[in-house]
1. So distance in nm of label points 7 Å out along Cα→Cβ at positions 58 and 74, computed for just one structure, reads 2.2; which one of 1, 2, 3 is that?
2. Match the computed value -12500 of helix-only ellipticity at 222 nm (-39500 (n - 2.57) for each DSSP H run of 4 or more, over all residues; to 500) to one of the structures 1, 2, 3, and report its label.
3. Figure out for me which of the structures 1, 2, 3 the number 1.06 belongs to, where Cα Rg over 2.2 N^0.38 Å was derived from the coordinates.
Structure 1
Amino acid sequence: MAANKVEEYLIDLMVTYREVAGNLWLLDDEEHGIEGVAIMYADPLVIFRVLVMDAPQEHRLELFTKLLEFNACDVVHGAYALEDDKVILIDTLEYDTMDYGEFRATLDAFSLALTQHYPILSRYRA
């Protein structure tokens, strides 16, 4: 059942994706600006996640401050986070109440954030 709802939305969005495991999809759609986005259904949540970059050893405080500023005013859906010394962008939706509009809004927000923030974040790449 879960796969049907997520895949239905992916098909409706006409994005390039593949199912890499049961209830795990990887989007690699350069045209829509959503490369490397993983979507996982883990009852009761649908988790959206993309690796942004490795956290650098230098200028970490400056980078983390910038990410928190982005979270406060630029990231509409989800947030930047740190996981195993990697900067990620993550969002979760509740599967039972998730609708197409929310699903699309998360992917649109990821695409916008990654596109707009890349020039700034690329300065911190190791």
Structure 2
Amino acid sequence: MSTIIKELPGLRVVVDKVIYVPDPQGGWAPYRFAYFLTIVNESEETVDIKGRKWVVREKSGHITAVEGDGVVGEFPRIAPGGRFSYNSSHLVTVDAVAEGAFLGVTLSGKKVFVRIPPFSLTVSKHA
């Protein structure tokens, strides 16, 4: 029997900021971009974030998929009206688009997810 994971209305992700982080040693590739995200819970259910999945599609055609437990080593519990903000980074060699999802469980045991909206990692501005 398969487990059904549903998108939870009212749970959303905001891309607060994406910034290029130059290599202090003057290297040119790969390029590092820091991103700042906020998971906002406007639903009526408390959600425990259990994992994440990222897909980074580079203009070259290279695709990187990343899955893991938690969010930056944490397993945030987000109550209705609450939010969780964090930052992390991706490395790319050419212009890319990152997107993904956070996976969670409500206190009632429903498995849910929330999409991370696509955002650009634009190397060509910094190369």
Structure 3
Amino acid sequence: MKRKPGVPHNKYCRGCAAICCRNLALAIGKPANRKEIDDLKWQLHFTRVKIYIRHHHWYQWIKSKCMYLSEDNKCIIYERRPDICRKHNPPDCEKFGKFYDIMISTPEELEAYLEAKKKNRQKSSGK
């Protein structure tokens, strides 16, 4: 039986408000120097941008709705959707709670996180 366009195939998606279609997560590198830290701090000046860390991987998270999401939370290009959408893996998603280890929302939170990590490294190295 062929699925109707816009009908999720995954039972976990039923009744969801299409949370995954309202956030853009981009893999980024862990900042390695002061310029990269300053660039991330600048990005965090924007209200719809956050940084999160999950399993030691860093991501830029942008709150924005997909242009192909209908008013009833269905994908209007479901049969032609990109691979990244096809590979989205509920229940490992936003619908089921915390999908990150660390969420950073402001430049100050980024500085505090990096400072705490630096202190932990110094403590464990005996300095």
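1. Details: 1: 2.2; 2: 3.1; 3: 4.1.
Going label by label, the one that fits is 1.
2. Details: 1: -12500; 2: 0; 3: -8000.
Source structure: 1.
3. Values: 1: 1.06; 2: 1.15; 3: 1.31.
Traced to structure 1.
Since every read-out is calculated from the coordinates, none of them should be taken as a lab result. Values in this document were obtained by computation on a predicted structure and should not be read as measured data. Cβ atoms are built from the backbone, for glycine too; each structure is taken alone.
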